[in-house]
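Okay, got some structures for you below.
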Structure P
Amino acid sequence: MKLKQWTIAATICSILLQIYPTSSEKITSLPGQPPVSFQQHSGYITIDEKQHRALFYYFAEAETSPTSKPLVLWLNGGPGCSSVGAGAFCEHGPFKPRGDILLKNEYSWNKEANMLYLESPAGVGFSYSANTTFYKLINDEITAWDNLVFLENWLKKFPQYKSRDLYIAGESYAGHYVPQLAQLVVQSKKLNLKGIAIGNPLLEFNIDFNSRAVYLWSHGLISDWTYEKFTFMCNFSTIRRQAQSGTLTPVCQSVISLVGREIGNFIDTYDITLDVCLSSAASQSIKLNQLQDTEEIDVCVEDETFKYLNRKDVQAAFHARLVGVTRWSICSEVLHYDYQNLEVPMIPVLSKLVKSGIRVLVYSGDQDSVLPLTGTRTIVNVLAKQLGLNMSGLYRAWYEGRQVGGWTQDYGRYLSFATIRGASHEAPFSQPERSLMLFASFVRGKPLPAALSSSTSDDQTP
C-alpha cells in the first residue's frame, strides 16, 4: 500500500515539474537590479537529448496584467547574435547595464507584453551543443525547427501561456528566422499565432543589398562618381556574393574600397547619425574627446552588456553556463552559418502567412544604411502586388507624443509597413519611445496614432 502511494506521489511530482517552472528557473534578482514587481525566469530548454543541444532563454513577465497580455518571442539576427544581449539588454528589455548596476528601462516592451528572449541557434550566447560538429551545419531550416521545438517545450513548462495570443518578432537576419518559424507554427496548428513583426529585415537579397547605393548617395555619404560606380560597375549584391565565395574581382575591390574611404572609419553604417563608441583598443591608439552621454542613448551599451553578462555572479543568477566557449559574446564566435541562405527569398513565406490571416508588420529605422528602408519598402510593395492588395488609405505620418514618429502604409487587414524616424538598424536602441509606440499599437491591434497627442507629456502610449 505504501509503495503504491509513493508511486502515485512520485508520478504527481513528475507531472508538476513538467507543467510548472522550477524554482531554479526563477530569477530572484539580477546583480545590480533595481526593485521590480514582475517575475523573471531564465534557463535552458533541451532541443535534442541525444546531441545534448539546449537553447537558453530569458523571460520577463509583463509589468502589469501579465495574465491578460500576449506572449512575444523575440529573435535577434546576425545570423548568430544574441537576443538576450542585443534584444533584452541593448534594446527593449526591462534593464540596461551601466557599470556595476542595471538601470530601469522606461521604454521596455514588457510594458505591453510578456517578453521571451531566445538565444538561437545553439552556439549563440549561452545556448550550446555538446556535439560541436553541429556548429558547422547550421542553416535556416535547422534553426526554424529548433526554434519550434524550443517554443513547444517552453510552453510545457509555462502552460499558462499556451492559449495566449502569440506574436513572433525580430530584426535584421530575423527577417529569415521569424517568417520561417511562423510558417512552422501555422502548419503545426498548436499555437495561437496572431502576427509577426520584423524590423530592418533581410528579405530579398538583391533588392535589400542593392538599395544601399541610393541610400548612401542620397544621405551624402558617397559622391556622385562613387554612386555611379557602385550602381553600374559593381553593385553591392555582387560584392557580397563574391566576398562570400572568396572571388572578389579587382573592379569590385576598387569600388568597395572607394565606398569605404568616402564613408570613413567613424560612421556607424547601422545608424549614420549616431555617434560611435570607441572601443578600449581604439582609445589606446586614437586620443579623442569622450562622447557626451545623454539620457536617451548610451552608445557604449553593447560594451557594458558584454562586461555584465561575463560576470560570474550574473551568470549564476541567470542559471547560465559556458559550454565549449570561454566567454559570452554578443555574436557567436563558434557558429558557421550557411551564408548561401542569405539568398533564400522570404516574399513567398510572407505571402503564405498573410493568406493564413497572420498579421505582418515590416518596419524600418530610417537611419540604417545596411538594410535601408528604400529596399524594404520596395519589397513590401512587391509583396502587396503579388497578393493583390491595394493600399488602405494614404501613406501617412504617425505620431509619438507631440512629434512625428515615422510614416506608415497599410495594405488590407494583414500587411503593414512603417518607418521609425531617427532610428537605427536596431530601432529600439536609438529611438526607444517611438519603437515602444509602434510595438504597443501592433500587439493591441490598433492603428498608429494619426494626430499629435493633446497632452503636453511625450510619454504617451496608444
Structure Q
Amino acid sequence: MLIETIFLDLNNVGENYSSFDKLLPKVFTSVSKNILHHFKIHTREIEFENLIKEYQLITTNNPFHHYPSFWQHITERILNRNLSFKEIETVYDFYLSEYEKNIEIFDDYVPLINIAIEKEMQLGLIANGNAKRIYRFLSKYDLENKFSTIIPSGANPFKKPDKEIFRLGLLNLAAKPIHSVFIGDRKDTDIRGANATGIWTIHLQRPEMKETTFQEEVFVPDFTVPNLNEIWNLPLFKIPNTIDSIVIPCGGRGTRMEELTEQNQKCLLEIGEQPLLLRVVNKLKAFGITNFYFITKHKEELVQEFFGNGSKYGIKAHYLPNSFNSTGAGILSNFDKLPEKFFYSHGNIILSNYALSKIVKAAHLKQQNSIFLITKKPVAKTHPVFNYENNELVGITRKKPENNNKHLSFYSIGFSYLNKIDIHKMRAEDLEEDTTTEQLFKQLNKIKTIEFDSPWLHLETKEDYENFKNLIKDEQFQ
C-alpha cells in the first residue's frame, strides 16, 4: 500500500472540544474556587470572573484557557504579585484536573487508530498546544502507546502550520511525504502546513464544525471527509504502490553558461556546495522516487562517475546514452528499457515542494493519464507550448501560435508524468529533425495538465547560476 504512516491532529479530530466548551462556565468556577482556596483568598469569586472576561477581550486565540500563562495571569492579578514556577504548575494542574475530568473523545478516533495498527501502519500525533494537557488527554484514553511519535507544539520551537513540525514527524518515523497522510480539522494550520511539506492531506469537516473557506491552493486538501470512519473508503488507501521511477535528461552542452561548463556538465554545477543534479535527486527521493534513468550525452562520463550505481545516494542509477539531438528521440531509442510508468524532469530545474507534491500526488491518483506541469509564464524556447480552446487541449507546438486569439497558451516547465501506453512508439530517427511533444502521443485527450504559479528554479544561463545560489536557500526549495 502507498500509505504507510498516518499523522493525526488532536483538537476536534480526537478531542471533542465543542462538548467541553459548553462546560467552560462550570470548569472556570471549579478552577477559580481551587485557586482561591489554595491561596487562602475569600470572597473574590466575582473579581475572578471579571478578570477572565477581561482576558477574553484581548485575544482571539482560543482556547486560551488550555495554556498555563492564562491561569498565571489571572492568579497574579488576584494576588497582586508574581507566582513562582512551582505555583504556576500548581495553578495549571487545577485546570488540567478539570479538563481531564470533563474532556470527551470522538467515538471514531480510537477505531481509526486500531484499524491503522492492524494494517501495520505507523501512527504519529502532531498537535498545537501545551504538552501536559495533550498527554493528560492521551493518558485518560490510554492512547500514549498507540503513537510512535507524539509532537506537541508546546514542547517545540515551532507549531502548525510551520513545515518544521511536520518534517520532525517524518524524521522521527523515517517516513517519506508520499507515504504519509495528515488528518486535521483546520485548513489554515493543518492542511496548509502538511501541503507545503508534500504530505497527503485529509480535511476532517465534522458536521458540527463551521466550514472555513480559503482561496489559495495551499489551503485545499487532497480529500475531505465528514468523519473518520470514511477514511478507509478514500482512493488514497487503494493505491497499491509507489511510482518510483524518473527519466532525467542531463546531457546538454550548457553553451550559455560560458566558461562554467567548459570542464563540467551543466547539471553538475555546484549550487551551495552541492551539485544541482544531486539536489534534484535528494528532493525526488523524499517523494518515493528511487529509480533514476539518466539520459546522457555531453560529458556523460562525469555524470556516471559522480553517481555510479547510485547506492551511495540511496538510489538506483541507470544510464541511457542518447545519440540524437532531442530528448524525445532519446526516450524512444531507449523505450524498451524504461518502466511502464515514470516521471520525467529536466536535470536543470528544481520545483518548490508544493508544485512537486501536486504532480506526484496527481500521478498516483490518475495513473492511466500522462500529466504535464504547465504555467502561463513563458519559459525556455525549447519547452513545448500547450494550446487550449474552450478548455480543450487542441495542440502542442514548438512555439506559441501567432495572431490567434482563440488559443490560450501554456508552457511546459519541464516536469511531467508519463505512461508508456500513451506514447506513440515511433522510430527515434523520425523525431530527430523537428521534435514536438504532440508527435509522441497517440491521443491528445489522454494528456492531462496541472497549471501552477508557484516558483521554480531553472538553470539556463550564467545569470541563472548566480541567482540560483541565493534562491536555493528559500524554504520552498528545502
Structure R
Amino acid sequence: MQSFGDKMITRTFKVSKKLSLNDKRVVKLLEQAVLLTSKVYEDQMKRGFYPKGVSKEKLQAASKNTPEILSPYFIVTGKENNFKAIPYHEAYEDLLTPISEKLQQAGNICTNATLKKYILTRAKALRDGTYEEADKAWFLVRNTDIDFYIGPFEPYQDKIFFKKRAYQGFVGFIDKIESQEVDKLKNALYSSAKMSSEKNHSTDIPKKGVHIFVEDILITSGYLSEVLFSAEFYPLEVDFLKEHGSRVVFYKSQLEYKFEKLLYPIFQSIFEKRFASRYSKELLFKAAFYNICLYEFSLQLHQYGSGKNRLNDLYGIIDEANGFVSGIQHGKDLVIKGLIDEVLLEAIIIIHILWILADWMMYKYTKGKESHIIGNSMIIDDYFAKGALNVHNGISWPNFYRIFFEIEDMADDLVYLLKEGSYKQAEEFIKKNTALESFKKLEGNLKTINANI
C-alpha cells in the first residue's frame, strides 16, 4: 500500500493465478506501470486542474476563445486574460514516459495478439493523448484473462466543471464464471427495462451491449485506489457507448476489502442485535456484490446524452444518488424473475444503508467522494425524516416497505433531472434535500471503526 498524505493511492492484493512464464513477465511489467501511475495522480492533486483562486465564470468566458480549457484532457495554467490549456500528455510527460516505456516492454513480449495491440496502443495514448483509440483496442482484446487499464478517467476531482479526468490504473484477472453469472443479472434487468411502460431507460445506450468483467485485482492506483471503488464502467463518453458498448469492471478484491474493513463492522455496530441475527455474514457479502451490480447497471440504464452538459458540475451528485436508489428500485425485477428472493433483497437494502455510511466515514480522509456524499445525504436524511429508519442507540428494525416507497419517489425525481432537468432545477433539488448532519445520528455507534483504509 502507498499513501499520499492520509490518502491510499496504491493498493495491492494477493491473487493466486496460474500463468505461463511469459505471461508472468507481462503482468509484472503491467503492475510496475500501474504503480508508477500513482505518481501522476499525486502530481495532479498537488497542482490542480486550474490556476488557484480562478472563478468558474472567468474560465467559461475564456473557453469561448480557447475551448480546450473545458477539455477533459487539458490542464489550465496562467492568469486571467492569459490562460493556457496544456494537453495532459505534455503537462505530465516526465511522469508518463516511464509508464509508457513499461507498457512498451510488456507489449513487445506479449504473445496474445489482441492484448499486445491493446498494451502498445495504451502506451502510445499516454504519449500522445489518443485515449479513444486505446479504448477501442481494449474492447477488442480476446482469449486472455489478463486485464489492465491506465489513464485519465474519473472527473470527480474537478470541483468546478466535473470534466477534468484523474489518472488511475489497475491490473486484474478476469473470472469468467462469475462474469457469466453477473451477465445473467444484466440481461434480466435490461429485458425488464425494455418492457417498462415508464420509458425512463436508455436501453439503446450502449447499442452493442454492456460487457461484464468480474476480476481478481492485483493492484489499483490513483483515484480508483483512493476512493476504493468496487466497480466502474468504461468509458464515460456517450457517443463511444452508442457505437462500441461499455465495459463494466468489478474490482472483486477491493469489494472484499471494503466489506471486511467497513461494511460488516458497521453492520455489527449499528443494528439491533435480534434484527442483525437474521442476516449471516455470507448473505451480506452476497448482497454487497448484488448491490454494486444493481448500482452499475442502473448507471447504464440512465445514460442520457445531454445530461452532463446540462447539469455540469452537479451531474456527479445526481448521477451517483440515482445509481443508489434506482439500483434498489430495479432489484424488484430480480425478485419477480426468481433470480433472488425477498430475504436477499432485504440484505441488499441493508448493504445500501451500510454503503452510504461507509462512504461518509471514508470522506473524512478523502474528499474524492464528495459527489457521492452529498447524494447519499439526500437519501439517508429522507429515510430518517419519513420514519424508514429509526435511531435509538443505533438502528432498530428498518422499515423495508417504507424504504422502498421512498426509493421509488426519489428515483423518479433523479431520473427526471438526468433526462431533462435544468441546472437550476438540480441545484434547487440538491439544496432542498442535502443534510450532511443526518450522518451524525449514528456517529456514536461508529467511533470505534477505523475508516482510514
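Here, each number is a calculation from the coordinates, and none is a lab measurement. Keep in mind that what you see is a predicted model, and the values were worked out from it rather than measured. Cβ atoms are built from the backbone, for glycine too; each structure is taken alone.
Some points to look at:
- Winner on distance in nm of label points 7 Å out along Cα→Cβ at positions 95 and 223 once structures P, Q, R are ranked, highest first: P
- Computed 0.90 for FRET efficiency 1/(1 + (r/R0)^6) of positions 103 and 191 (r between Cβ atoms, R0 = 35 Å, to 0.05) - originating structure among P, Q, R: Q
- Top of P, Q, R by mean count of other Cβ atoms within 10 Å over residues 175-182, largest first: P
- Computed 14.9, 40 for Rg and Dmax of the Cα atoms in Å, for residues 271-334 alone - originating structure among P, Q, R: P
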